[in-house]
Structure I
Amino acid sequence: MITVHHLNNSRSQRILWLLEEIGLDYEIKKYMRDETTMRAPKALRDIHPLGKSPVITDGEIVVAESGAIVEYLVDTYAPALKPEAGTAVHRDYVYWMHFPEGSLMTPLLIKLLSDQIDKSKAPFFAKPIIRQVAKKMRDSFVNPELESLFGFIDTKLEGREFIAGDSFSGADIQLTFPLEAAAARGGVDSRHPNIMAYVARMQARPAYKAAIERGGAYGIVGS
């Protein structure tokens, strides 16, 4: 039996979704973030030394990192969720498996952190300086970088139901999470109609809805 060590409002939502798509039996062990630090509890270190989620156990096998978990589950239980190796579609699939964490998540996280800086408590005399630094970071790097990335993704999704090939794949699992974050907090809006439609399609999948029901509230969506 596969166990998903599931942290609320995290990438582990991807894994629940994938398991629902595959139709595998699994159990969930839930962990809650610290309300002050928003970090995972120390109990996760009993499963993996870094104490982060997602982590799955499959018998004696322990797999961490959402991309690695998606690859393990697809390779082991659902090879139909990836294109045939050696084809152009498979090369596209590999690219989109790595793009979300390799290119998209870093500027999204920097934007999130800079937005939090604006809201953070600080001595009144320091607030203008802190906010100016955060604004400079957004204006000079984060926002232009995100707009370039969103434009690229939106163009790639033109006339396509899925990101790689003509059928749903593990790459769609990987890509949807940061695009949800972007739609909620990071700048994806009506200027990116293909992304908005893509996210809506993914969220409408029965397996996605089942994963939300089993995993609990998913704060990144609409908060």
Structure II
Amino acid sequence: MKTTLYKANTRGYADHGWLKSHHTFSFASYHNPERMNFGALRVLNDDVVQPKMGFGTHPHQNMEIISIPLQGALSHKDSMGNKRAIEFGEVQVMSAGTGLTHSEFNDSKTEAVNFLQLWIIPEQSNVTPNYEQRVFSSEERMNTLQTIVAPKDKLEGNALPINQQAYIYRLHLEAHHSQDISLKFEHNGFYIFNLDGNITVGDHMLESRDALGVSEFESLQIKAQEHSELIIIEVPMR
């Protein structure tokens, strides 16, 4: 088994006043040659956007972009004609493909928005851009894996499609519960991001916002020491 521990306090950090962002991997002005990616997972930003602030219109190309609000709602507008809010409980995916532009804005006058933005390198370039978002019930991930993102040619359940052989799961574990996980594909790896709580994965203990990259293994068990919430990302390592 090959593991890499990513402690929360080792992430890159940027404070722009209206935006506070923790970067797991090199992004914008944060550059760490040892933190460029985990396989096809290129970006995992933990962003807080202040009320009545947001990201102006900007372009993307050939990237799978996944947004997961953890608090509040973020208004979205793009060049494909989509205009709607992404709210807590929802997940948004964009396959940027040949190119698109979009903006994101916190319309609230009082409440900050906290959301995760993930970028996954696609398996094929210059596909037709695609946008989808969906509500996912929190009850359906209690002590069981909930698939929220899957390859567009291997969709399962209510999962949103992306242009890569990658999966994203959400999981709530009650105290002292455990979850066995296994890879869909032999040459993939798991990036386990502990949103909240306290878990152990093998010999590693993960507290809030800690993460563990795992590859080259046969079986893996996650144990919760207290009520914990996780996001688990399976990506190709090659």
Structure III
Amino acid sequence: MIIGIVDDEALWAEKIKEYIEEYLALVDVKDYRINMYADEKSLLPEVDNIDLLFLDVELADGKNGFDIAEHIQQLDCDMKICFLTSHIEFARLGYKVNAFRYIDKLHLEEIDEALASYILTYANASYIDCKNALGVECKINLGEVIYIEKVDRKICYRMKDGAVYYNEGNLKDIAAEYQDIGLILIQRSFVINMKYVDSYDSRQVTLLGGISLNISRDRLQDFKKRYFDYRRKM
């Protein structure tokens, strides 16, 4: 995981770095690097390599963080951006550029939650080989799968964006291998992603988009326990 910090005030940049390092040490994450930048010019050549960016809204070079974020969006990279500022009234502007988080510089402890959410949602993402409906080979991110089902002899991956992909395998094996990112077998025909659970009862699980799937009686207790643990971590 590569983390970037953009702040033209060295003291603030160091303080942010310390918060990040302390939290990652606490949760025993060792595979990371922190890069620090004072302005957009030094940042842009490296945006494709950064996973999570902590970006100050107010910079001294005449550009603010929102200008930089808009430029990054045009480059079509997968970076997630956390804005930093002491002016909370700017928060609503962050949603125009799809901010991952908005952090008050007077409350840097909020960095912990941002890192926890990123690690759980993105850092553990797993990519597998599949084929699309036309038979073209591609890779998909299992973190973006709403649910997986067995269709005849194929495994069918239903994605958050509505796309559908296929490969071969065993649902039980898939759920076991990728349980750390929230996949769980709820009956022999379905594996769901707990990230997209809206609600559940003793008979069904309702997922993003109102999709309802039956949960088998013998798997209900395991699901409830694991879903509780998942939500607690979130």
Taking FRET efficiency 1/(1 + (r/R0)^6) of positions 113 and 209 (r between Cβ atoms, R0 = 30 Å, to 0.05) as the quantity of interest, name the structure among I, II, III where it is greatest.
II
With relative contact order in percent (Cα under 8 Å, 6 or more apart) coming out at 11, pick the structure among I, II, III it was computed from.
III
Could you tell me which structure in I, II, III was used to calculate distance in nm of label points 7 Å out along Cα→Cβ at positions 33 and 185 as 2.9?
II
For 0 (helix-only ellipticity at 222 nm (-39500 (n - 2.57) for each DSSP H run of 4 or more, over all residues; to 500), calculated) the corresponding structure among I, II, III
II
Check the numbers for volume of the Cα convex hull per residue in Å³ across I, II, III and tell me which is largest.
III
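Since every read-out is calculated from the coordinates, none of them should be taken as a lab result. Owing to the predicted nature of the structure, the values given are computational and were not obtained by experimental measurement. Cβ atoms are built from the backbone, for glycine too; each structure is taken alone.
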